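Novice: Below you'll find the structures, each written out as structure tokens.
Here, each number is a calculation from the coordinates, and none is a lab measurement. As the structure is a computational prediction, the values presented were derived from the model and not from experiment. Cβ atoms are built from the backbone, for glycine too; each structure is taken alone.
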Structure 1
Amino acid sequence: MAMVAAFGAFTVTAKADDPVMIKAVGTWGNLPNYQKHEGPFWNEKISAATGGAIVGDIKPQTELGLKGFEIMRLLKLGVYDYAHGLPGYVAAENPVFEGADLSTITQDIDTQRKVAEAYFPILEKAVADIYNAKLLQLYPFPSQMLWCKGEVSKIDDLEGKKIRVYATTLGDFVEGVGGTSVTVPFAEVIPALEKGVVDCAITGTMSAYSAKWYQVADYGYTMRVGWGLAFGAMNMDKWNALGPEKQATLQAELDKLTDAMWAETATEDAIALDCLSGKKCDIGEAASMTLITPSADDLKARDQIAKDVILARWAERCGADCAADWNATVGKITGMQATAK
């Protein structure tokens, strides 16, 4: 039913000059990446940039009622022409998708972009082989951090806590610190925190602010445990049908979109953290969370967990060849190696 309903939601019809029509599905309609970038690009900008030769129509996954893992299956079937999503949601298909956003590995956005670019060819091949799709974008959401109901002042305080995650690699981090990973849909996090189903939850800084998690969570532990790295990919049959000229045009416009997303994300952490802490907030209501900066000892503990748990577990589930590819690309940037125990 979800597939039928989602497909039926698109009502765009071709114009007289018969432009190329691209049906797209986006990420979360209530978050800035969709509101500022994905939505405007497909609904307005691509038509303007191409003089109407390429026309898009996009709906967010939240409006379509889709779960993350469904999106790429629908893309493979050709129900959608273009999909935005998170590799973490399709990692169950193949752990290779986790490799560009393994928990805690990168702590600054410049390094994370280098990681994404280095790992792009590996993801490009996997997306083509598994989903018959052309990978065209990798871009970040704001930093993924921990938001807790109750005091957390150091990494050791996470031991014994039930923590919401949305990807296997985040679960590895949680279990590495002695916590219990719990899968809770984004929209259900606030009641889960209220009822004690979880003690903390992981999401991006701006996502936590936009979704008003501060209404329940009173502490933010600002260690970067991920980037919520997202992708944009096109059904390969649709891509091939565009022809070289339209392919080049669409790729150029998507590259501009990707650059804009990286640039804005680089500024959003500071804005969101100021709003969450009540320091200042020019975008809406100021909250009053207590934000905790990881200490040098916390970061040292994180490095050990990254090596002994996060990378080791991922190397084991992804396999020797997969780990070797990571070591030859991301590993050279981070100075770390993925080796199964």
Structure 2
Amino acid sequence: MFETLKQGNISHENIPGIKVYLLPAESINLRQIMVTQNILGIVRFGEDEGYPELEGLKICFPAMNVAMKTFSAKAYYEIWTSENTVACGTLQGLQFSSDGFHQLLTVCLKEEDRDLREIGRLAYDLIFQSVQKNNHPNISRVWNHIPNINQFGDGSERYIRFCLGRAEAFARNGNIFPAATGIGCQGSSLCIYMVSMRKDMNKYLENPNQTPAYKYPAKYGIKPPSFARGAYTDYGGGRGILYVSGTASIIGSETVHQGDAARQCETTLNNISVLISGTNLSSYGIKKAFTLKDLDCIKVYIKNEADYEIIKAVCTQAFSPDKSIAYLKADVCRNDLLVEIEGIVMENP
């Protein structure tokens, strides 16, 4: 049964601000945020199930637990909040919320005996049904967590199977390419969450040093990945959010520095620097310029535990010490990639 959210009219001047926090489970601010702010949704990254740090709190909004080993913290919470009050609904296992302008949704589907192509297509069919029914069709950012992402099945790599199912759903719904991450996780469920809006205020970004993912050659899959390298949401009045997609050591369409975690991390950081630079943003009509020091809510996905200290040292030099960063163990979308990094720049959140 589909539950549609009631909506009022929102003008450009009173669009509610949203904010995202990325906190270790041990943070003293975690419960305070949960009880004092309007929660759009939460995502917990950790190996144990449930939300033990939130025991006693009522969770009536989208919530997702992504099975993933963490470094330097028991778990991490990603918390999305809004200036407006929030209403919630469900659709066949999909959870969604809205502040009247933004929609956040989560969907977690067990594979069971189904092919990952089918699961990916079904998940995105549900997503498009939700954003269209609730009039939030403009997708800003998507996160895809895929179990055993590098394993082979049905004659191809699992990530390729997922990309094919996702592309089939996108083809039926307009072939948009939002900012996105596709990363491995533990467990047996495909877990996706995303942010969309009622108005089209997104500019999707590419990196001049990288081939757009949706133009990758055929050796990377029957259907290439359906995402942009980043997205900038301009709210006007100096407010904006820049989403950096999951970024890795890829130049053109090829992996570079295979087997060298430090150099892959450095190349990844340079790719992000180019993407968010004033030179690149100006080519999209965005009169902004950002650096790595502006990034917040950073996630660093590390394939091999042995590379953690090496990659952390590189990232510590690159990012601002007052920004939040989570180090997570996860397989990346290509078996020869050792690290992937993403982040967000929030202007006047």
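Novice: Taking -12500 as the value of helix-only ellipticity at 222 nm (-39500 (n - 2.57) for each DSSP H run of 4 or more, over all residues; to 500) derived from one of the structures shown (1, 2), identify that structure. Intermediate values should be presented prior to the final figure.
Specialist: Numbers: 1: -12500; 2: -6000.
Structure 1 accounts for this read-out.
Novice: Comparing relative contact order in percent (Cα under 8 Å, 6 or more apart) across 1, 2, which structure shows the greatest value? Let's see the in-between values first.
Specialist: On the way: 1: 20; 2: 16.
Evaluating relative contact order in percent (Cα under 8 Å, 6 or more apart) on every structure, the highest lands on 1.
Novice: On mean count of other Cβ atoms within 10 Å over residues 86-93, which of the structures labelled 1, 2 is highest? Mind showing how you got there, number by number?
Specialist: Working: 1: 20.2; 2: 17.2.
Ranking 1, 2 on mean count of other Cβ atoms within 10 Å over residues 86-93, first place is 1.
Novice: Separate question: For mean count of other Cβ atoms within 10 Å over residues 142-149, the calculated result is 26.5, so let me know which of 1, 2 that is. It would help to have the intermediate numbers written out before the result.
Specialist: Working: 1: 26.5; 2: 23.0.
This value belongs to structure 1.
Novice: Can you say which of 1, 2 returns 16.4 when mean count of other Cβ atoms within 10 Å over residues 62-69 is computed? Numbers along the way, then the final one.
Specialist: On the way: 1: 16.4; 2: 20.8.
Going through each structure in turn, the value belongs to 1.
Novice: Next question. Say we calculate mean count of other Cβ atoms within 10 Å over residues 78-85 for every structure; which of 1, 2 gives the highest result? Intermediate results must be reported in sequence, preceding the final value.
Specialist: Details: 1: 23.2; 2: 19.2.
Across 1, 2, mean count of other Cβ atoms within 10 Å over residues 78-85 peaks for 1.
Novice: If FRET efficiency 1/(1 + (r/R0)^6) of positions 70 and 326 (r between Cβ atoms, R0 = 30 Å, to 0.05) is computed to be 0.65, which of 1, 2 is the source?
Specialist: Numbers: 1: 0.65; 2: 1.00.
Answer for the origin of the read-out: 1.
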